[in-house]
Every structure is written in C-alpha cells, then in structure tokens.
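Rule-based calculations on the coordinates, nothing more; no lab input. Everything numeric here is computed off the predicted structure, so don't read it as measured data. Cβ atoms are built from the backbone, for glycine too; each structure is taken alone.
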Structure 1
Amino acid sequence: MSDDHPGDAPDDVTVAPATADDVDVLADLWVSLAADQRRYGSRLRAEANRSIIRETMLRHVVTDTVFVARRAGRAVGFVTFGTETGRYRQDVDRGTVHNIYVDEPDRGVGIGSALLGTAEKALESSGAEAVALQAMADNDAARSFYERHGYAPHRIELEKPINDDPLTSDDG
C-alpha cells in the first residue's frame, strides 16, 4: 500500500485520538519532526521547544485535535489540526493541519495518508470547507505528498536575511 491512497493505512496500523498518556511521546515525535525540518530551512529549534510543545500537545488532546498512528502498540506518527480562527471574515471556513509526521522507517506505506485523511474528516465534521497546511519550500517529498492528496499552492511565503538586500547593498 502506498501514500497515494488517502486514508488507507496498513492493517497493523491504527489511527485514533491521542490521550493524555501520549503527550510525552507526541512531544518526542514533534521534536523529531522539527529536527528533520531544519535540513529544509526551518528556523525552529527542536529540543528548545520541547516543553512548549508538550503543553501544546496536551491542549490538542483536550480539544480532540490530535490523532496518533500506532503500529504494534508503538506511536509512529501523529497529526495536529484545528479550525482557523481569526479576526477577518472569509468566504470559506478553513481548517488547518498544523503538523503531520511519520517516523522515517514507517513512511511510504499509507500512514501519512491515513493521518491526513482522518484530520480532514474531523475538520469537515467541524464545518471546515477547505483545509490549509504548510510545507517547507525545499521539502520536495512533502510537497509531492500533499499534491497527490489534492493540495495546491494558495499563498507563498517569502523570506530573506535582513543583511542581504540587493536594493541597498553596495554594488561598488
């Protein structure tokens, strides 16, 4: 089975709401995610954010906005999500997938698709009409995964170092 089939996980994998007992493991998985994303240009410091992520994961557990994938009883991935709340009125109610992660040895067999599909269904049930998510620009594998699941660029974020302005640098 591949990640090309949304929602299909291997028979030995379960996807279920996380519980308070999962919080430390979810924080560990998030730290792995953040550490991995640094190779694609992420600015997040993985270990330095462990305690705040633990608190965030606990909030996700309380609000039923985190699912965990288990294989042979071991947590191998997770997805966090929520409805977009903001001050501006929009023409659609949007949900957001905040984080999705699957341990490297368990990738490519449908676990990520199952997690994403589960989050999308939960968001749809809560009234979302569209789902947004972010991926690092240099993470071709993640971008390809999301494209296979029907996601397309909606907004592009641009960044530059503050001391690298071609309009104000000395061309001397």
Structure 2
Amino acid sequence: MQLRADIQLRSMIKSLRDTVLPAVDPGNKPAIEQAQLVLAMLQLLESRLPLQYRFDCNELERQLRFATRLLEIVGNDTGAGLEPAIEAASAALAHARRVDPARLTALIRQLRAVGGNVLQSAFADGTPGVRAELRDWALALSGEQLLLDRAWLVDQGWDSDPRMLPPIDSLLR
C-alpha cells in the first residue's frame, strides 16, 4: 500500500479513468456525470496537493496579521485568548519549515476560532468606530481569502471569467 497521497491520487485517477468510467452503463447519464465529477475532483486535488503547505502558511500569516491587528484594536481585556494564539502562530510561522503540516492546520483553526469569538464579542460591545474598523478589517481579510479560494478552485469551472483570477502559485509567493 502506498502512503504518499500524490501517488494514491494518481492511482485512483487512473483506475477511475481507465477501468471504472468505461464500465459505466452509457445509458445511465447521472452515473456517468457523477463519475466524471469525481474524476475531475481527484485531478484537482492532485494538482493542488504540492501547493497545500504553502497555502496553509499563507493563510496562517494572514490570520496572524488579522489577530494581531484585532488585539491592537480591542486590547487585552476584550482580546482574551488572542495573545497566546498569536504567540503560538508566530513561533510556528517563524519555524514553518520545521512545523508539521497538521500542526499548521490546527493553529489556523485555533486562530480562526479564537479570533472569530473575540471579533463577535468586540463587535457586540464596541463603539461605532471600533465596529467600523473591525468590519473593514474582517472584510479585507475575507476578500483576500475569497480570492485565494477562488484561485485554488478555478479548475472546477465555477468562475464566470477564470482568466480574471491570478494563478494560485503567484498568490502564495
């Protein structure tokens, strides 16, 4: 059994394309469509796998920027929990080449959760000026993430004009 995900994906793609799809009843249009969709998704996963770690490092860096700015805006009292999350993420990012990708993903999730909770609390209790600043900052980060997500999935064909999206690898530099 092969443990490398890239080789497993290649094997699954080959099996689906060369063995399974030709065996599907040509009269069963939904089955053909679903098998082709699965094949396309596996091919997309295979093409994005080499970039996943860079994608996660890029997201951690942006979440760290967001959390740091959030703490500056709301202060230590409202931002309880952010400082340790920021410290842990900063340390991981500083040593990203030595961090296990699963740890990186866990830190991203932690910053999302803690940052989201603090953002909600700060927005509920904040002054109109703080709310506006938090809204603008959260929307800016969301826009960056949306662009990356769209570029990551451009090959799925959901964008009306995929040529308008920069290549994912250029966004991760």
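Side notes on the structure shown:
- Structure (1, 2) behind the derived value 20.1 of mean count of other Cβ atoms within 10 Å over residues 78-85: 1
- Per relative contact order in percent (Cα under 8 Å, 6 or more apart), the highest-valued of structures 1, 2: 1
- The maximum of distance in nm of label points 7 Å out along Cα→Cβ at positions 30 and 70 over structures 1, 2, that is, the highest value, falls on 2.
- Among candidates 1, 2, the computation of mean count of other Cβ atoms within 10 Å over residues 38-45 that gave 12.2 used structure 1.
- Parent structure of the calculated result -9500, given that helix-only ellipticity at 222 nm (-39500 (n - 2.57) for each DSSP H run of 4 or more, over all residues; to 500) is the read-out and 1, 2 the choices: 1
- Test item: percent of Cα pairs over 30 Å apart calculated as 20, pick one of 1, 2: 1
- Label whose coordinates, when distance in nm of label points 7 Å out along Cα→Cβ at positions 14 and 126 is calculated, return 2.3 (choices 1, 2): 1
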